[in-house]
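Each value in this text was obtained by applying a stated rule to the coordinates, not by laboratory testing. This one's a predicted model, so the numbers in the text were calculated from it and none came from an experiment. Cβ atoms are built from the backbone, for glycine too; each structure is taken alone.
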Structure 1
Amino acid sequence: MAYEFTDANFKQEVLQSDKVTLIDLWAEWCGPCRMMTPIVDDLSAEYNGRAVIGKLNVDDNPEVPTEYNVRGIPTFLLFKNGELKEKIVGMQTKQALQSKIEALLN
C-alpha cells in the first residue's frame, strides 16, 4: 500500500527528506485517479527502501495542491532532497513513472 501524504506531514516527509519521493495527487471521485492506484501501490512496493511513493488526497489536503499550482488530477509531483524536480499531469504508465524515478535515483 502506498504511503499516505497529508498537508500535516508534507514538510517533514517530503521537503525535509533526502529520498526520491513521488506523490500521486488524487481524489476519490476521480476515475482516472482510481485507475492509477494499483500502479502507485506496485511502485511503492517495488521501490520500498529506495524511494518513497505515496498518495495525497486533494479533497482532504488542499494546501499542497494550492502550493504547487495543481489544476487537474491525477498529478504526480516528483521530489529529490526536498526539491520539486518534475510535475506530471494526467494518467501515466507504470513504465513512464519508473523511468522518472530511476533517473533521479541514479
Structure 2
Amino acid sequence: MSLTEARFHDLVDATQQAVEDIFDDSDLDLDLENSGGILTVRFENGTQLIFSRQAPLRQLWLAARSGGFHFDYDEESERWICDSSDEGLGEMLARITLEQSGDELDFEDL
C-alpha cells in the first residue's frame, strides 16, 4: 500500500524535525534552515546536507557532498530506506555527518 499524500507529508515533517533536534542537541557549529519543506544543514567547513520532499514520488531526497540519495518509507520497519543501497536514513546520516564534519552523531532512531 502506498502512502497517502497527507501521511507522506506528516512523515517527512516528523523526520525533518527529528533531524533538526539531533543537530540542535549536538555541539557541532552549524546552521539549520527549514524553509518551504526543505531542510538545509550547513557545517562549519562549508559543506551542507539538503533534505527535500518529492511528493509525487513519495520520496525523501538527501543531497550531500558524496551524492544524491532517494529514500522510500518502509511501513514494515517504519524507516526511510535508500532506494539504491537499502541503507536506512539514520545509518546514512551518521556516516555522512562523520564524513562531512568529522563528528559522530547518533541518528539510530530515524
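Once relative contact order in percent (Cα under 8 Å, 6 or more apart) is calculated for all of 1, 2, which comes out largest?
1
From which structure (1, 2) was Kirkwood radius over Cα pairs in Å calculated, if the value obtained is 14.1?
Among 1, 2, the structure yielding 14.1 for Kirkwood radius over Cα pairs in Å is 2.
For distance in nm of label points 7 Å out along Cα→Cβ at positions 3 and 75, which of the structures 1, 2 scores highest?
1
The maximum of FRET efficiency 1/(1 + (r/R0)^6) of positions 11 and 27 (r between Cβ atoms, R0 = 25 Å, to 0.05) over structures 1, 2, that is, the highest value, falls on 1.
Check the numbers for distance in nm of label points 7 Å out along Cα→Cβ at positions 35 and 59 across 1, 2 and tell me which is largest.
Answer by largest value of distance in nm of label points 7 Å out along Cα→Cβ at positions 35 and 59: 2.
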